[in-house]
1. Looking at FRET efficiency 1/(1 + (r/R0)^6) of positions 26 and 42 (r between Cβ atoms, R0 = 35 Å, to 0.05), point out which structure of P, Q has the largest value.
2. Comparing distance in nm of label points 7 Å out along Cα→Cβ at positions 2 and 34 across structures P, Q, which is largest?
3. log10 I(q)/I(0) by the Debye sum over Cα atoms at q = 0.17, 0.20, 0.28 Å⁻¹ was computed and gave -0.71, -0.84, -1.12; which structure, P, Q, did it come from?
4. To which of P, Q does the computed value 43 (relative contact order in percent (Cα under 8 Å, 6 or more apart)) belong?
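Bear in mind these aren't lab numbers, they're just calculated from the coordinates by the rules spelled out. This is a predicted model, so every value here is computed, not measured. Cβ atoms are built from the backbone, for glycine too; each structure is taken alone.
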Structure P
Amino acid sequence: MVQNPFLMGYVGVKSAVDAIQGKKVERRVDTGVVVVTPENMTDPAIKDLIEPNLGQWLDE
């Protein structure tokens with residue numbers, strides 16, 4: 001089982017901004033989990049969750 005840390009951070013910051021702006025925010029947000037198996041480990045979407053390319057976000 002893996003989570004999407006980018007989505008978790010994005011939703012958290014967006015919710016904080018919405019709350020500051022007086023908008024209604026959900027008390028609980030499910031950002032999901034993915035079951036990783038030997039069969040799907042090579043799928044690009046799964047591989048990106050397991051080994052994210054942090055350089056694209058860190059100007060490397």
Structure Q
Amino acid sequence: IVKELWAYIRKNNLQDPSNKRKIICNDALRLVFETDCTDMFKMNKLLAKHILPLDPA
């Protein structure tokens with residue numbers, strides 16, 4: 001998931017040009033992260049609340 005998310009961020013030029021660790025959220029990412037910008041370290045935490053563990057069955 002994270003790998004595909006980074007591909008999306010790069011494809012849509014959502015990294016701050018002066019600080020590549022900073023992510024500028026477009027409308028779609030704003031719905032997921034509920035913020036206008038984040039950084040690569042906070043991204044996983046923001047994403048985790050939308051991901052459920054797999055059912056072991």
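1. For this comparison of FRET efficiency 1/(1 + (r/R0)^6) of positions 26 and 42 (r between Cβ atoms, R0 = 35 Å, to 0.05), the top structure is Q.
2. Max of distance in nm of label points 7 Å out along Cα→Cβ at positions 2 and 34: Q.
3. Clearly, the read-out refers to P.
4. P
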